[in-house]
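Multiple structures follow.
Read-outs throughout are calculated quantities, based only on the coordinates presented, and are distinct from any laboratory measurement. A quick note: this is a predicted structure, and the numbers were derived from the prediction, not measured. Cβ atoms are built from the backbone, for glycine too; each structure is taken alone.
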Structure P
Amino acid sequence: MASRNGQGYSGHMTSFVLVHGGSHGGWCWDRLVPHLARDPRVGGVVAVDLCGHGTRIDALPQHEIAIRHYVESVVEDVEAASLTDVILVGHSLAGISIPHVAARLPGRIRRLVYLSTTNPTAGACVNDSMMHPLSPISRGVEVTEAFCSDLDEETATWLLGNLGPQPPGVLAEPIERVTGPPEIPSTYVLLEKDEVLPPAFQLEQAEAVGAGEIVRFEAGHSAFASRPGDLAELFLSLI
């Protein structure tokens, strides 16, 4: 069973939990979820709406939302759906929360997958990362346009039309945990055509999280929209 809001069921089969990045919601995985859900090895697919986004947009005032609220959103959905043997995928900004989720759910997470994520060092924050020489902001790149670098016009309109606000506190909060529990393997998916987080920047992030492997994938930052079937196949290869 597949779901965008935590109603999937896994039993003893592998489950996928998909965590969106900044200004997005669980909707961003809509084109990828069916490809995962139809695989007979997959018992559940959940695309989480983080606090302040999607169906949880009114859960708290935007200025009150912190990383712990993001973490709690994922934990709540995993527990509500009774998911086990979870491959936990985080895109972009989700890199700061999925290590915390893995620590909160011992025995449930089988692998962490970082999809072109930002992972500041302990004590730093995402806003600090934006000052990195390779950051699109420091280079004058318009980020929302960069989201759509390899999307057709219809898909770009869909994606940009669904973007919502980004709680500012999450970007300013110092990071307390960078890596997941050492016993949980991790994969960093490096998006080779990403104009939001360039490949050289992604390599630094993969090192920061101690990724056990780096898999290169030819797509822009919104790979879940530009190549959903192929990206799903990559995720399924990790089962």
Structure Q
Amino acid sequence: MADHESRLAVLIDADNTTAKYLERLVVEIAKYGKASVRRAYGDWTSTQLASWKAELLNNSIQPIQQFSYTTGKNATDSAMIIDAMDLLYAGNLDGFCIVSSDSDFTRLAARIREQGLTVYGFGQRKTPQPFRAACDTFIYLENLAEEALPAEEEDKPEFKPDKRLNTLLAEALEAASGDDGWATLSVLGSNLSRMASDFDPRTWGYTKLKDLMAAHPDYLVQSRPTKDGKNPVAQVRRRSRRRGSARA
């Protein structure tokens, strides 16, 4: 365990997020550090945010009131951005968790990263690509809402081909593999995260990268010893394509 636990500011755009994700969101954020600051922004006088009350209390999140001064203008976004900059310059944090599916936070995420802090984005799959790309890591809220996958082999999800996934895996493996074509799973995972901030095995129905790679018909996963002879680690490579394998 690291000596220093990352201190995070969690800023939630309640106008743009539903309360049903909150409990799972808090659990997910705990994987990355301690949520030292927890704030949710919105017009709490509005009946549209009524479902948030119990969730905020249960998860110790401070509601920040922001009236909608002008129709068509998002005052909540402005309040979040101002507070984020104040927190950034206070210098007491290691990273930010921005919870929104709104592209208005794209520049904020980029600015925080310029200061050397980590940005975790959380939003729905409809979130525009610019905001997702501006975050170090972006996690889809829909993935958090899904129940844990069953452990039984026969109940594992059926692998479904995906052009974007295939491209990402091929490029990440190419960068991670040695002359023998094998790459350690951990290095492959790091490459995938750098190449696509929103890469998450849960998007394809698997809780772990190892399970996703094992299900993919084009890849082979094995526990193999490292070059220095240390304990075996999970490694992956492309499967060999034999001549005539396409014939029935």
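When log10 I(q)/I(0) by the Debye sum over Cα atoms at q = 0.12, 0.13, 0.27 Å⁻¹, for residues 87-158 alone is computed for each of P, Q, the one that comes out at -0.41, -0.46, -1.15 is Q. Sorting P, Q by relative contact order in percent (Cα under 8 Å, 6 or more apart) from high to low puts P first, with the largest value.
Here Rg/Rh (Cα atoms, Kirkwood Rh), for residues 143-206 alone was derived from just one of the structures P, Q, and that gives 1.04; the source is P. Computing helix-only ellipticity at 222 nm (-39500 (n - 2.57) for each DSSP H run of 4 or more, over all residues; to 500) gives -7500 for which of P, Q? Label of the originating structure: P.
Looking at distance in nm of label points 7 Å out along Cα→Cβ at positions 103 and 127 over structures P, Q, structure P comes out largest. Suppose log10 I(q)/I(0) by the Debye sum over Cα atoms at q = 0.13, 0.15, 0.18 Å⁻¹ works out to -0.90, -1.10, -1.40; of P, Q, which structure was it derived from? Answer for the origin of the read-out: Q.
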